[in-house]
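Engineer: In what follows, structures are represented as structure tokens.
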Structure I
Amino acid sequence: MPVMQQVWTALRFSGLPFVLRHALQRRNVTVLCLHDPEPEVLSRQLDALAKRYSFIALSRYTDALRSGNLEALPHRALAVTFDDGHRGNFALLDVCRAHDVVPTVFLASSIVGTDRAFWWTQVPGGVAGAEHLKGEPDAARVAALEAAGHSETEALPERSALSGDELRAMDGAFDLQSHTRLHPILSRCSDDRAWDEIAGAKAELEGRFGLRVTALAYPNGTAADWGEREASFAQRAGYHCAFSAMAGVNGAGTDPFRIHRIVIPDDASPDEAVVRSSLAHAFLKRLF
């Protein structure tokens, strides 16, 4: 067994995830963030989580948050979300149905239904190159992409995202919401671009696909990637809520435009998924 898997297994059975579930998550709502997991991997993750949490649709929590009454939600409620709208998400339909999960998919509105690529897949240097550009001003990021021969809006021979037909087939079984238009890092954008990305994505998803869009996930979602301006823009654009990728639980007093999500790696083992979902991993990172 690989060393890291041994670590996840040890943590899973250490008792810490159990303690945190009962201390922090029993009467709060946990929201997970994945991206593009393989169906069989997601199935194993959901099998493990189903024994410890009660799956709910994300809208049940956000509706309860708006009404100020969370009493009807089950204990240890957990919602599943996917970011970006990757082509592979369509293959997750049967897995989610089998586990009675209605996930939310946050869609990059100007990439889904097209042959465009997600910009970070076209960056020289792979993951390290993409991480570097996430910290650059947006104009510099766009210029670097263009210097590498890539435009945010160019069509490629093979699509990366969900098609329009797939979105229509998923609607209802999945909750389809907004992840901006082209997924720039909002805090690095000018006011005009940030507004267009936030408000334009809502209008585009509603106009192109007939969706009812009330929720936004901030791209990347760490504390450095969005702030008061972005939350204000989301509210002004007509969203009811917005989500970060900052670990934490959510309750009746959570700011609806600052809802926490816990990121789960797409290839996480069941042990890792259980540990991360309980906030044990985040707790230990902060402690040490």
Structure II
Amino acid sequence: MAYATTKDGVRLWYEEAGAGTPIVFVHEFGGDHRSWEPQMRYFSRRHRCVTFGARGYPPSDVPESLDAYSQAIAVTDILAVMDAASIAKAHVVGLSMGGFATLHLGLRAPERALSLVVAGAGYGAEKQYEAYFRDVSLEVAKQFETQGSKQFAKTYSLAGTRVQYQAKDLRGWQEFAAQLGEHSAKGSAMTMRGVQARRPSIYDLEDGLRQMSLPVLVMVGDEDFHCLQPGLFMKMAIPAAGLAVLPKSGHTLNLEEPEAFNRHVAEFIAAVVAGAWKARDPRANPGEIMKTN
């Protein structure tokens, strides 16, 4: 357990377990460093696992200025944690907000990644919902500030793609909701305004994604409705991407279906290490249904 210090002086709490090839876990908006516990326990048997709190999530610092929060800063924060932990390259695994940051890391600093797992990333990416997502994000930020985290968590944790977790694992969902209620209201509001509401659409990244050479596993729940199409888009755009869709599952994939999540990630990393996770065969032409000559 330690702190990394970013270039702008923000301290980021991180902790680690295990030994071996590093895996860095990047949490979602509704979670924090504790959200990766099922993965920390499983993967630390064979890997050096690192989880950290994003800026705005205590025990990491909560900057007061909105300018201290952005998608680009979220990427440099991952790198700051890796630098503090003396990790040159790692498998980077992110969920939702963390999935976006992981994807952007692959675009901005591919030399620091062994592979990427981009799970549950897509909210606000669909072009027809961009304005709606920004408006909802700003309203969520307002509610965190006016109601406080403990009260608003009761609403936020019951979103249409969170109830799947509640229905499957009430005890686990209650822990998620309780931890959400412990978050900094200021940090949550600033993160929602500075990172979520202002990040570019995944579709705007198409040129960079088509040039990406990193192995990528895209994961999505089939009831995480606004991540399905972006997930398919990433699969089609990124040359070495695979897509895993978990049935009857919502947004909080790593907690809702930890066994399936861990299995997919473990098999992906094993394939990457073996050199078997390759770019798509150029003969796999999406415009071809059947061959006639």
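Every read-out reported here was derived from the displayed coordinates using simple, explicitly stated rules and does not represent laboratory data. These figures come from a predicted structure and were not determined experimentally. Cβ atoms are built from the backbone, for glycine too; each structure is taken alone.
Engineer: Name the one structure among I, II that distance in nm of label points 7 Å out along Cα→Cβ at positions 71 and 87 of 5.0 was derived from.
Structural biologist: I
Engineer: Hey, relative contact order in percent (Cα under 8 Å, 6 or more apart) derived from one of I, II reads 19; which structure?
Structural biologist: This figure was derived from II.
Engineer: Let me ask another. Assign the value 1.0, calculated as distance in nm of label points 7 Å out along Cα→Cβ at positions 127 and 263, to the correct structure from I, II.
Structural biologist: Answer for the origin of the read-out: I.
Engineer: While we're looking at this one, here's another question. To which of I, II does the computed value 1.00 (FRET efficiency 1/(1 + (r/R0)^6) of positions 95 and 119 (r between Cβ atoms, R0 = 30 Å, to 0.05)) belong?
Structural biologist: This figure was derived from II.
Engineer: Taking distance in nm of label points 7 Å out along Cα→Cβ at positions 15 and 271 for each of I, II, which is largest?
Structural biologist: Of structures I, II, the maximum of distance in nm of label points 7 Å out along Cα→Cβ at positions 15 and 271 occurs in II.
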